[in-house]
1. For the read-out FRET efficiency 1/(1 + (r/R0)^6) of positions 48 and 136 (r between Cβ atoms, R0 = 25 Å, to 0.05), a value of 0.95 was computed from one structure; give its label from P, Q, R.
2. Of structures P, Q, R, which gives 34, 19, 12 when Cα extents along the principal axes in Å, for residues 160-199 alone is computed from the coordinates?
Structure P
Amino acid sequence: MPSVAEHLGRKGGFADRLTNRLIWKFAGSRRALETDTPLVSFTFDDVPDSALNEGAAILERHGARGTFYIAGGLAGQVEPERVLITAEGCQELAERGHEVGCHTFSHRRIRDMPRAELRRDLDRNAAYLANAGSASPPANFAFPYNAAWPLARPEFRRRFRSCRGAGEAINRGLVDPFMLKAVEIRQPETEARTLTRWIDDVAGTPGWLVFFTHDIAPRPTAHGCTPETFDHLVAHAVERGCAVLPVDRVLDRLGW
């Protein structure tokens, strides 16, 4: 399995960014996002155990829950900078009221998997999550490396309610549920703390702000933040009157 440096460092290649932009511009399946209440979702990719031990706990202290996108093939993996969540951790997240989503099983780029292989991979992850105690199949998906692929969209529409990429934007107006935009919480720490500006933006003009990150640790990787900063962001969202909800509950609220 790739290390954190390998599979996080590959994010954001030019081809991925170009493909994502084309999908955002031309793909169909758009829905009108209508809300008078600002909506915020905190999501986690890969899910290091610190996302459970620190991230989930911080959300709970503020009366909120998050969405944790699990790749079963990474389960329990020990790396120099982090340890990935185990099946027991997945079950604990579900029991504590958080949403468990799909991040593929193998954590490979979607464009690198032929359709039949992608189906097998998604089936394998669903089976892993079921065996890990997830009460129902995952309803929502996040692209590994934030890299979408247009030819795979029929498979995702068949299985999921939504797919999440990156995009550094708030979801407003006509939104493609299978290409939700999100803002990354990452290093440096000083910049991560200023992400409250996105919360102020969505509080002023309601829409759906989706954050994504990885580890929540005193010494985070480049793609995570400290518990203090994460608490700062969650607290600010609550104080500004945002509804802080998992992805699936936002979709319910929007009637999608």
Structure Q
Amino acid sequence: MTRANASDRIRRLDQLAVQLKQDSHCTVADLARQHGVSARTIARDLALMRDQGLQIDADRGRGGGVRLDRNWGVGRVNLSYAEAVDLLISIAVAEQMESPLFLASLGSVRRQLEASFSPEKRAKVDRLKSRIVIGVTSSTFVQAGATAPPKRVVQALHQAFVDQKLLKIRYQREDGETSDRLIAPHYLLLKYPIWYVVAFDTLRQSPRTFRCDRMLSALGTEDHFPLLPKDKLGPSLFDETPFA
């Protein structure tokens, strides 16, 4: 087994343990489809997990489910670098918003995650955090018209933002008119609960702010862009509270 395959399997085993503990009914076919492997591979994974001492129960018969004993604790969580970065930034956003609930342990979680990073990776996370701005809360009028952006749009925007690559979008204005844009997503702006992108529109040759929920489609490119400071894009685009 190659190193990559071994790493994939270790990660899949950890994910399976969490799924089997949380879901009341998972079938081998469901798990195989979710993880993009064959049912035989999942069966081998489950056999290995049993050999390691995990109490996995299975229903007999066609379509029978498998589950992990709910009294069995999952002792570790393995996050990829990208997942850890996303979690760190989410924690930083929550801390900046100063929500009074569920913040007691966030500082400890953040410190443990940061301690697992090399100095170079911590610096990269700090640079990403500096590109996220917390603004004023959106008005009730704006919130009333908000919808969740499509998952595929969120994923493409996320990748382009992190990698500093140009993003092709189809955008719908408030009046319903749509247009195709090529943007450089420099900063993300949260006016709770609405996310905006402060970007340089390469087709219009000027900075613009785009509401994420008005992006109808998004497609990443391989073209990098240099990051511009906020004052070059225009402070009025942010209406910001400084993000730590």
Structure R
Amino acid sequence: MKKCLFYLSVIVMALFMVVAPAFAKTYIVGTSADFPPFEYIEKGQIVGFDIDLIKAIAESQGIKVEFQDISFDSLIPGLNAGTIDIVASGMTITEERAKVVDFTEPYYSANQAVLVKEGGGKNVTVLFGDHKLAVQTGTTGDLWVEENLEKTGILKGKVTRFDTFVLAIQDLLNGNVDGVVLDTPVAQRYAAENPVVMVAEIITGEEYGFAVAKGNKELLEKLNKGLEEVKASGKMDELLKKYF
């Protein structure tokens, strides 16, 4: 009888080990997929550096992730409303944002850049005087333009704010604005694939982090631990080489 109970216990444990992964917690990751090479749409799928990095972290921590593509300025509200669990969207860690969400350790550093239309005769002077700029709403580029150009009166022209950088770049190509301010690695990617030129880099020393709802220590610890393991395993270097 004891032997039967022993074998039954072994079978139950084996079944649990097989079935357990199927019950791994699934976290919803919010992203704004217009920010190549960090997140963008390719063949109908959300891909990019952030996406692969979060997947690698999830694998190391035994959790599952699903992705939702939403506008950048809706990410933090979605996080605080509980409709998403994680923000992975090239989001700069700032004091203002850190008041309402918790950030992981930084995983990437970047500056801001200025794009103009190729062959349009424009240069860094689009940041001054009666010129028109485009930015993505809620980004650090948007905040930098507001604080350093609009409020100071250095820029006299209109600033158009878009939900996505795709629309901002399209407005530039259509000749409706003179320049676009955005993160340097993204500017470089757009310049490589479109008739636009990066004419200046603004040294802002930004650091990107993944965000979770304020006080969600359990998930934050999982992400930080996973990020540390991904770096230690060499996977981070592999992804940096792949995308940059």
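1. For FRET efficiency 1/(1 + (r/R0)^6) of positions 48 and 136 (r between Cβ atoms, R0 = 25 Å, to 0.05), the value 0.95 is produced by structure R.
2. Working: P: 34, 19, 12; Q: 30, 25, 10; R: 21, 18, 16.
Checking each candidate, the match is P.
FYI, it's all coordinate maths here, none of it is from the lab. For clarity, every value in this text was computed on a predicted model and none was experimentally measured. Cβ atoms are built from the backbone, for glycine too; each structure is taken alone.
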